[in-house]
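These are the structures in question, set out in turn.
Only the coordinates and a few stated rules stand behind these numbers; no lab work does. Note that this is a predicted model, so its numbers are computed, not measured.
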Structure 1
Amino acid sequence: MDPDQVWQVIDAQRRSLADLLDNLSDDQWRQPSLCAGWTVRDVAAHLTLQQIGLGAAIAMLARWRGSLDRTIQDVACRRAAALTDEQIIAQIRGMVGSRRHNIGVTYLETLTDILVHGQDIAVALGLRHDVPSHAAAVAASRVLSMRWPRPLPSIRKVTGLRLVATDMPWSVGRGPEVRAPMGVLLLVCAGRLAGLSELTGPGAGELVARLSAPA
């Protein structure tokens, strides 16, 4: 995918996620997401921060919480508390057409964020929010290869296994095969436990055990 195609997917995902959020009940906004320790509202609020500028980034780092992950979560929770449902939805929808991304990352991180966090919300609520397989493959390849931002802890857990998509020609790694639809493999690479029942192949049991083990 070229950059323009990636941004087209990002725009489509923002629109469809905003439409999904439009129909949530108050209780659904408060439900836990797939992202451990984050509610649906926290994740949605986090997505409104995909285009913050230098000043906002500096202000975020000024509230350092000992690690980047904890700092990002703190900012997301504060954002969630400050905005109404309608404001969160409007800000996500309002980014459609923009080609900005956060300082220090690329548009591929923006793609990964909207794909994974959209599933963090939808799957946790038992709702359908389709992810294009070709875009999931681009995001998964980026997650597995990136050195900055710091690689996710889940990357170590897929080491020594070969991930193979069942719905498109994509594979990576060496070792016993783990097969699943591309969208599921993206969530696996991002450390999410949803979809583990869809993993098949000789390496599936080992990967499930690794991902399910306490941190």
Structure 2
Amino acid sequence: MAQAPKRALLVIDVQNEYVTGNLKIEYPPLDVSLPNIVRAMDAAQAAGIPIVMVQQFFPAGFPVFARDSEGAKLHDSVAGKHWDHLVEKELASVLTPDTGLAAWLTKHGIDTVTVVGYMTHNCDDSTVRMLQHAGWKAELLHDAAGSLPYRNAVGEASAEEIHRVFTVVAHTAFAAVVSTDAWIAAVAAGEALEMDNVFFSNQRALGKL
């Protein structure tokens, strides 16, 4: 029988800025993602999975996430919950050397890191890529994350398009992307979750599998 994963749960940037501030998450809707983030935290605590709370900060005066601003505060849905370790960051990935997260994961014998929070296409995506490249297995709960829309010189994309594309791509090579329900079931069963791969994902799209 395969050994159960030694998981940690990363709760990334569940801050007011994404709920009531200047960067409101649109897809999945907040009334979907926020309760699922809380469910994942509750399931992790019940299972003895350590929880890492992550908080984004920029210097005072920035239009978003300025330290000591209302927008930078943890949202009420998670602020009063249990967590085991707090990480502050300025860059997208939680695994950059300045956060100390890699050392913390190693110290606690973690082999699988589950990601929830915001944003799917930015901090979540960069974190799972770095985790996978550094040798950890990554999991991303697609209904406990979220995106917002963009428009720039290259074009525009809706929040739903961005979230969908980034989760599909992540599942091919960087993380096992699953629902909160599926993750809670896997935790209860002590089972690992597997991602797909580039070749099979491509061949299915071409109708060859």
Structure 3
Amino acid sequence: MSEPRIIPTADLDDGVTIGDGSSIWHLSQVRSGAVLGENVVVGRGAYIGEGVHVGDNCKIQNYALVYEPAYLEDGVFIGPAVVLTNDHFPRACNPDGSVKSADDWEPVGVTLKHGCSIGARSVCVAPVTIGEWATVAAGSVVVKDVQPYALVAGVPARRIKWVGRSGFPLDPEGDHQWVDTRTGDHFVEDPATDTLSLVSEGN
């Protein structure tokens, strides 16, 4: 496994952990306490907040803003200019006019589960969880949790399809049954709860 590649123009605080094979590109900033796994790519101008956890094999594209306390599991894709927020009620100052400090608010985070993808210029409004292998379409605003394997789009984001590990929409295969023709994975849908469960894996 190769050592991490950190471009000299990147800005890394003390106390950052970067795994083998990872690349931190021009003008990106990684704050103290952040932990990035192996084979992570952080694109130009991206921001990774204090204590953020980024799993193995994640891609964080140019100018994405990943504010603490976000938590990314393995294999997560974050598109260009995505924003993961961290404040319910943002204000620059308190009602008495004093400037807000870190002690005046409690950060809330976005959780991105294994294999999910967040499309370019989307905003995830914390606290939300994006489920395993789900996809958020470009330009969406996510204000509630996203089910595993869901493709959501719009403002606010709503489910429009199911997707598989391949990232492509699933094909129907009988009553409430779906298949990912690229992987051979088979799924069953529960209409009562609008959830999808993996029944068997293909390749």
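Summary table
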{"quantity": "With P(r) over Cα pairs in 10 Å bins from 0, in percent derived as 9, 33, 30, 19, 7, 1, 0, matching label from 1, 2, 3", "calculated": "3"}
{"quantity": "Structure (1, 2, 3) behind the derived value 20 of relative contact order in percent (Cα under 8 Å, 6 or more apart)", "calculated": "1"}
{"quantity": "Computed 24, 20, 15 for semi-axes √(5λ) of the Cα gyration tensor in Å, for residues 43-170 alone - originating structure among 1, 2, 3", "calculated": "2"}
{"quantity": "With helix-only ellipticity at 222 nm (-39500 (n - 2.57) for each DSSP H run of 4 or more, over all residues; to 500) derived as -10000, matching label from 1, 2, 3", "calculated": "2"}
